[in-house]
Structure 1
C-alpha cells in the first residue's frame with residue numbers, strides 16, 4: 001500500500017489534472033490562456049522558490065564544512081542576507097519565497113502571490129518580463145480555490161520528478177493538451193517532445209558556440225539541448241542561446257524557463273515575428289534547432305517581396321511558410337560551417353510550388369540529410385514529419401573530434417516510419433516515442449555516413465537509409481521524399497502461397513468444427529431445459 005501511495009503522490013499528470021479541475025470549477029478563472037498563464041506562473045514561483053531553498057541549504061553545508069556556524073547572527077548577515085549563487089539560483093526576498101507563499105492564509109493568497117511577482121521583477125532584471133504582474137489579484141479566485149491550487153502546485157518538485165526534466169515545458173504541454181482544443185501551431189501553441197529534441201541534438205551536436213531557434217516556443221529546445229550537453233560532460237557556459245517567439249505569453253514562458261535554468265540567452269527585447277521583424281538580423285550562428293509551425297499561413301507581408309533572405313532562391317509562396325522558414329534559417333547559418341536541424345511537414349519534400357527553391361537548395365549543396373519520422377510523436381498532430389539537416393560545409397574536416405569525409409553532392413535519406421513499437425501509456429490518444437537506443441542508432445547511421453572511409457555510392461540498408469547523389473535526385477524531379485530513393489522490399493514475394501493457403505484452410509476447418517460443437521452443446525442444453533419445464 002505504501003508503494004502505491006508514493007507513486008500517486010509523484011505522478012505529475014495526477015497533480016495537473018486536479019489543478020485543471022480546480023480552475024475549471026472556479027469563478028473568474030478566465031480563458032484557457034489565462035488559466036494556463038496562472039498555472040505556469042504558480043509553477044514558476046514554486047520552482048524558483050525550491051531552487052532558492054536548495055541553494056541556501058547547500059550554502060549552510062559549505063559553511064559547516066569550513067568550520068563556521070550558519071546560525072550565528074554575524075555569519076547569517078554576511079552570507080545569507082544577500083546570498084549570491086553561481087548555478088542560476090536567484091536570491092529571493094522573504095515575500096517572494098515559496099515558504100512564505102505556502103504558509104499564507106487563503107484570504108490573503110492572491111495579494112501575496114502578486115506581491116511576490118512584483119518583488120521578483122523589481123529585484124531582478126533577468127526575471128523581469130517573465131510574467132504579468134497582477135495575474136492573481138486581477139483574476140481574484142475565491143480563497144478556497146486559490147488555496148487548493150497552491151497546495152497542489154506545492155507537490156510539484158524537481159526532487160520528485162528529476163531536475164534534468166523540462167518540467168516547465170511539461171506543465172505547458174499538459175495544459176496545451178488538456179485545455180487548448182482550438183489552439184494550433186499557427187498560434188504558437190506547440191511543444192516538441194523530449195525524444196525528438198534529443199534526436200536533433202544528437203545529430204548536429206551543438207556542444208559549443210552559438211545556438212539559435214527562430215520559433216523557440218517555451219524554450220524546450222534550449223533546455224533539453226543543454227541537458228544533453230551536460231550529460232556528455234560538456235560546458236553549457238560555452239553555448240550562447242538566441243531565439244525569437246511571436247506569441248507574447250509563450251515568449252514570457254521561454255524567458256521564465258531559461259531563467260530558471262540559469263542559461264544565458266537573448267530572445268530579443270520583445271515577442272515578434274521572425275519574418276516581419278527579425279530581432280537577430282545580421283547575426284550568424286553555429287547551430288540552429290527549430291520546430292517551426294507546420295504549413296503556416298498568413299505569414300507573408302508585402303514588405304517581404306524583395307527580402308534579402310530570398311536572394312538567389314526566390315520568394316517562398318504566400319500560401320505556406322515552410323520554405324520561408326528554411327531560407328530564414330539558412331540566412332542565419334554561419335556561411336563557413338553552420339549546421340541546422342529542424343522539423344517540417346512532409347509536404348515540403350515535394351511541393352510543386354516550391355520546386356525551384358528546393359532545386360536551388362540541392363544544387364547549392366545545402367541539404368545534408370532528410371529523415372522522415374514516425375507518426376504520432378507529437379500531442380498536437382498525428383502526422384509524420386521530417387527532420388531536415390542543412391550543412392554549410394560538406395567538404396570534410398574535423399568536427400567534434402571526428403574526421404569527416406567530403407560529402408559534396410550527396411544527401412543521406414532515412415525513413416524511420418516503422419519505428420513505432422514504443423507506445424506511451426496513459427495518453428488520451430495514441431502516442432509513441434523514440435527510445436534512447438533508436439536515437440543512438442539513427443545518429444550512428446548519420447555520423448558513420450559522414451566519416452572517413454565510407455563509400456557514399458554504396459551506403460545503404462533497405463527500408464532504412466541510403467546515400468544518394470545529386471544526379472539521381474535531379475532525375476527524380478528534385479524530390480526529397482526518402483521513399484523515392486530507399487529500397488523497399490516486397491515481402492509478399494517471400495510468401496509460399498500454396499503452403500499459406502493450406503494453413504488457412506486448416507484453420508478454417510478447425511473453426512467450423514468448433515462452431516458446430518458449440519451449436520450442438522447449446523441445442524442439447526435447450527432440449528434439457530424444455531424437458532424440465534414439461535415435467536413440472
Structure 2
C-alpha cells in the first residue's frame with residue numbers, strides 16, 4: 001500500500017509540474033477514445049453539480065477532469081495561427097491613434113453607416129436577415145463612441161456618434177422580455193459550426209421547437225445558458241454606451257441583462273460563466289446592488305476557477321484556445337477589480353487572473369500573437385498592485401507591439417480594439433493637480449489608513465468622471481471608477497493592504513477639472 005501511495009504522489013507531482021509551463025507553440029490537444037469517454041461522463045456529472053450548485057462536488061469533479069486530461073490538459077483543441085508582432089514597444093500617442101482610426105473607419109465607412117442593419121442581424125453587403133450575431137454590432141458601436149469621444153474633427157465626431165447611436169437604438173428593439181437577446185438561425189446560410197448545433201438543439205425539443213424558433217430567431221435557450229455569450233457582450237456594450245452618452249435607456253438595458261443573468265445556473269463551458277460575471281458586475285456598477293456583484297464572484301469561483309491549471313490555462317481544449325483565453329481575461333478583470341476585501345474568494349480569484357494573464361504574456365513572447373488587443377488592454381487595467389514590476393512592463397511592451405503592428409499593416413486593428421486603445425490612453429494621462437475647484441468635493445476616511453480607506457465624492461451634476469489611484473510621483477496604479485455618474489454622492493473603498501507604506505493620491509478628473517486628495521498608507 002505504501003508503494004501505491006508513493007506512486008500516486010509521484011504521478012500527481014509529475015502532472016502538476018507538466019502544467020507549470022506553457023504548452024509548446026502549435027500544440028494541439030490529442031485525447032484517446034478512453035479519455036474522451038471519461039471526460040464526457042465527468043462533464044455530465046459536473047453539469048448536474050453546477051445546476052444544483054453543489055460546490056464541493058464542483059471542485060472535486062474539476063480535479064478529476066484535470067487528472068483525466070493528463071498532459072493534454074491546457075492544449076487548444078485546434079491548431080492556432082500566429083502572427084509576428086512589431087518589435088517597437090513605444091505606444092502610439094493620441095494624435096497618431098486618431099489618424100489611425102480615421103484610416104480604419106474610412107476603409108469600411110459604408111458598413112459603419114449601415115451598422116444599424118447589423119443590429120437587426122443582417123449581414124453586409126446583401127443584408128440578409130438573421131445571418132449575423134447581434135453582439136457584433138454592439139462591440140462596433142461602442143468602439144465608435146470611444147473613438148468619437150477623442151476625435152478632434154467635429155464632423156467626424158458627430159458622424160461616428162450618429163452611426164453608433166442608431167445602431168444601439170436598433171439593437172435595443174431586439175431585446176427579449178426576459179433581458180436576453182435572440183440567436184440567429186444560421187442553417188439557411190450553411191454555417192459549418194452552428195448549423196448542426198442548432199439542428200440538434202431543435203431536434204431535442206421536438207414539438208416545442210416551433211415555440212423556440214420564431215421568424216428566423218431562436219428566442220429561448222431553455223435555461224441552458226447558451227444565451228450568456230451574446231447577452232454578456234451586449235449588456236457590457238450598453239453599460240459602456242451609457243457611460244459615454246448618458247442615455248438612461250442604455251442603462252436600463254444593461255440592468256435588464258444583469259437581471260436575466262442573476263438566476264441562471266453556471267455552465268460546463270467555463271467562458272460562458274465569465275460573460276455572466278461581466279454583465280452582473282456592470283449591473284453592480286450601475287446601481288451599487290451588491291447582490292449582482294456577489295453572484296458575479298460566485299460565477300468566477302465555481303464556474304471558472306476550478307478548471308484552471310497551474311500554468312494559467314484552462315484544462316479543456318476549447319477554453320485552452322488562445323481566443324477564448326483572451327475573452328476570459330477581458331471578461332473577468334472588472335469583477336476581480338471589484339471584489340471586496342471581505343470576500344473569502346478574493347485571493348484565489350486575483351491569483352487566477354494574474355496566472356491567466358502571465359500565461360498569455362509568456363505565450364505571446366515565445367510564440368508571438370495568436371489573439372488580439374482585448375486581453376492585454378484589460379490586463380493593464382487589473383489592479384497593478386497584484387503584479388510584479390516585470391509583469392507590468394511586459395504588459396506595457398506588448399500593448400506597444402500590438403499598436404505598432406496595427407499601425408504598420410492593420411493586423412488586429414478593428415473599431416472595437418481601436419476604441420479600447422484610445423480609451424486606455426485617456427485613462428492613464430492623469431497628472432497630479434492639487435487645486436480644488438469649488439464645485440467638486442472628495443472626502444477620504446480614515447486617513448492615514450492601514451488596510452481599507454473609504455472615498456466619498458460629491459457631484460453637483462451628472463457628468464463623466466475618472467477616479468484613479470496614483471503614487472507620490474504621479475505614477476498610475478489603478479482605475480477606481482470611470483464613466484458617466486449621476487448627480488449626488490458616490491462611495492468607493494480602496495484596499496491598500498498590498499500597498500507599501502507612503503503617500504498616495506486619489507485623483508478625481510472630469511472633462512474640465514481635476515482634483516486630488518492626498519492619502520497616507522501606514
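Every read-out reported here was derived from the displayed coordinates using simple, explicitly stated rules and does not represent laboratory data. Computed from a predicted model, the values in this text were never measured in an experiment. Cβ atoms are built from the backbone, for glycine too; each structure is taken alone.
Looking at distance in nm of label points 7 Å out along Cα→Cβ at positions 50 and 250, point out which structure of 1, 2 has the largest value. Please list the in-between numbers first.
Values: 1: 2.6; 2: 3.1.
Result for distance in nm of label points 7 Å out along Cα→Cβ at positions 50 and 250 over 1, 2: largest is 2.
Rank structures 1, 2 by distance in nm of label points 7 Å out along Cα→Cβ at positions 130 and 338 and report only the one at the top, that is, the highest. Before the final figure, lay out the partial values.
Working: 1: 2.9; 2: 3.5.
Top value of distance in nm of label points 7 Å out along Cα→Cβ at positions 130 and 338 goes to structure 2.
Upon calculation of semi-axes √(5λ) of the Cα gyration tensor in Å from the atomic coordinates, which of the structures 1, 2 produces 45, 39, 23?
Numbers: 1: 45, 39, 23; 2: 35, 31, 24.
Matching structure: 1.
Upon calculation of helix-only ellipticity at 222 nm (-39500 (n - 2.57) for each DSSP H run of 4 or more, over all residues; to 500) from the atomic coordinates, which of the structures 1, 2 produces -17000? Intermediate values should be presented prior to the final figure.
Numbers: 1: -14000; 2: -17000.
Computing helix-only ellipticity at 222 nm (-39500 (n - 2.57) for each DSSP H run of 4 or more, over all residues; to 500) on every structure in 1, 2 gives -17000 only for 2.
Ranked by relative contact order in percent (Cα under 8 Å, 6 or more apart), which of 1, 2 sits at the highest value? Mind showing how you got there, number by number?
Details: 1: 10; 2: 15.
Comparing 1, 2, the top value of relative contact order in percent (Cα under 8 Å, 6 or more apart) belongs to 2.
Out of 1, 2, choose the structure whose coordinates give distance in nm of label points 7 Å out along Cα→Cβ at positions 26 and 274 equal to 3.4 when calculated.
On the way: 1: 3.4; 2: 2.7.
That value comes from structure 1.
Assuming 1.4 is distance in nm of label points 7 Å out along Cα→Cβ at positions 362 and 466 as calculated from a single structure, say which of 1, 2 it is. Walk me through the intermediate numbers first.
Working: 1: 1.4; 2: 3.3.
The correct label is 1.
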